[in-house]
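Computed from the coordinates by the stated procedures, all read-outs in this text should not be read as laboratory data. Keep in mind the model is a prediction, meaning the values are calculated, not measured. Cβ atoms are built from the backbone, for glycine too; each structure is taken alone.
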Structure 1
Amino acid sequence: MLTYILFIIGFVLLIKGAYFLVDGSGSIAKKLKIPSLVIGLTVVAFGTSAPEAVVNVLASLSGNTEIAIGNILGSNIANIFLILGISSIIYPLTAQKNTVIKEIPFSLLAALLVGFMANDMLLEGRMFSEISRIDGLILLSFFVIFIYYIVGISKNGVDSEEDSLPMYSIGRSIFFIFFGLVGLVLGGKWIVDGAVAMALSFGVSQSLVGLTIVAIGTSLPELATSVVAARKKQSDIAIGNIVGSNIFNIFWILGISALINPMPFSAKSNPDIFMAIVASLLLFLTMYIGKRHVIERWQGFVMVAIYLCYLLFLILTQ
């Protein structure tokens, strides 16, 4: 009973945490003259990826690699098709040039790398496939490159966002960010715990739980944060949050998970890797279809429809 009560409270914490995080991070961006895109790609992306990190570290320590890998792949797919789709339906999202030509391709590279690293049997003829500790180090090396790039654009970036976020003192802004992150992490964890308990009571497979309930549950902070940012017409935070989270998920969280414990990989998860690659590729192509560098409302509806079809595919093939 307590799990289900916390499940409900989790949603309240999640939404309030998202509001505080967006307001606090946006305020610091304005006060320190840091581009909102940088805040979205770092502070917000890291904070909203915290539930994935918690789930994956615990799953790696316990040897539940199906949940760990499924959580990352499922979260990245949901981030683009579901979250960016819903956010752009609320308010068409305009991406900066750097996001289109650098950050989105970087997230595509991340998905492609996982595909290569996880298919030792297919590509090298080995007896089994795994994401090894060496693979984990490679992923973390790319994460360092990404952080170096973010530091670079923060020094000479120009903020393109409308001045619609409130400005608070640095102390108050940091308090908002801290409270927001706590709300997001606790809310996300309680929602996932409740959802998993419900799913297991119906005998759902571990793989399906990882790709759907756990993935969607740990993506709820990204959903809440990007929806709030879209309502505030903060496209840079909405898009930067998603692209940054996808990069964090693979290069940082999956890298750390592989270092903790090598992750055996089953070929049956290849369709999910393929879907993660397609999601990043379609996001890139969307920037050149219709209004240039804009995710329009009709494109958002298409993204959500693709995600619903993907969920149906998962359910029917389990």
Structure 2
Amino acid sequence: MPKPTLIAIVGPTASGKSALAVELALELGGEVISVDSRQVYRGMDIGTGKITQAEMRGIPHHLFDLVDPVNDTYTATDFERDANAAISDILARGKQPILCGGTFFYLDVLRGRMSPAPVPPNPQLRAQLEALSLSELEVRLTQLDPERAATIDSENPRRLIRSIEIATALGHVPKATPVESPYDWHSIGIDVPPATLRQRISERLDERLAAGMVDEVVKLHDDGVSWDRLVSFGLEYRYIAEHLQGKLSYGNMRTQLFFAICGYAKRQRTWLRRDPNIRWYPFPVDVQTVLKELSNYNSPEPFG
């Protein structure tokens, strides 16, 4: 019996994943599942780049606004559970699931390539860790699990905190044990030239600042999200929180945030390039070319 088909759209931040997901969903009768570790939090809209109702163009989107950013912690285990529930629901209604987002660790967990550690969040430990700097977190992880520290994204405070949490409970971060996926995956990558991507990142950042991204962070703090917690969410929330605390001028905040996002995009590309099964398409992606290749797919091996 053939496996159900899933489509995953991947690429660095600002590459146009959300727009392509909507285009394919309109053509294929699909629904979109967000693969983003920050878009699950309520009130974090502009900074995480949540797609708007107008941009959705009537296509249902799943896994937005699930938890409270003040105290709740959302893990890869939570995502695996919620994404599988959404996939089952979409397939049961005869629709095509399309996964889209930039948290590729979550996607690898869902695909069975990585295994989330069975360690529940430790609120007391997290509160202590959120007050530490990135360098302090990296030192702490190195002391607990030098092998994991050597491979982790050291610019991602939430990833560092989660790894310390796991290593504290288990003595180390367990290595992944791949399992066969129950789905037939078609991975579509958006390949954007570096100069074009940097320009898109810069323009998008200015658009989000003009749309009220700083005010969003002010409101989150007013609603009870601590400065340390905001910093732990990284990128936009980290640098704007530091600006609002008087640690960075507005201009320095914008400059440092731009370079941080570019660095994040570079790390995303590095992560994705290790996957030989992704079918890459040059930016801007021609949707009809993608649809043609999907319709001509007859191989027993996954499309991507």
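Taking 2.9 as the value of distance in nm of label points 7 Å out along Cα→Cβ at positions 57 and 233 derived from one of the structures shown (1, 2), identify that structure. Only structure 2 yields this read-out. Quick check: -22500 is what I get for helix-only ellipticity at 222 nm (-39500 (n - 2.57) for each DSSP H run of 4 or more, over all residues; to 500), calculated from one of 1, 2. Which structure matches? The read-out comes from structure 1. One of 1, 2 was used to compute mean count of other Cβ atoms within 10 Å over residues 129-136, and the answer was 19.0. Which one was it? Source structure for this number: 1. Taking relative contact order in percent (Cα under 8 Å, 6 or more apart) as the criterion, the top-ranked structure out of 1, 2 is 1, with the highest value. Computed over structures 1, 2, volume of the Cα convex hull per residue in Å³ reaches its largest value in 2. In terms of mean count of other Cβ atoms within 10 Å over residues 25-32, the structure with the greatest value among 1, 2 is 1.
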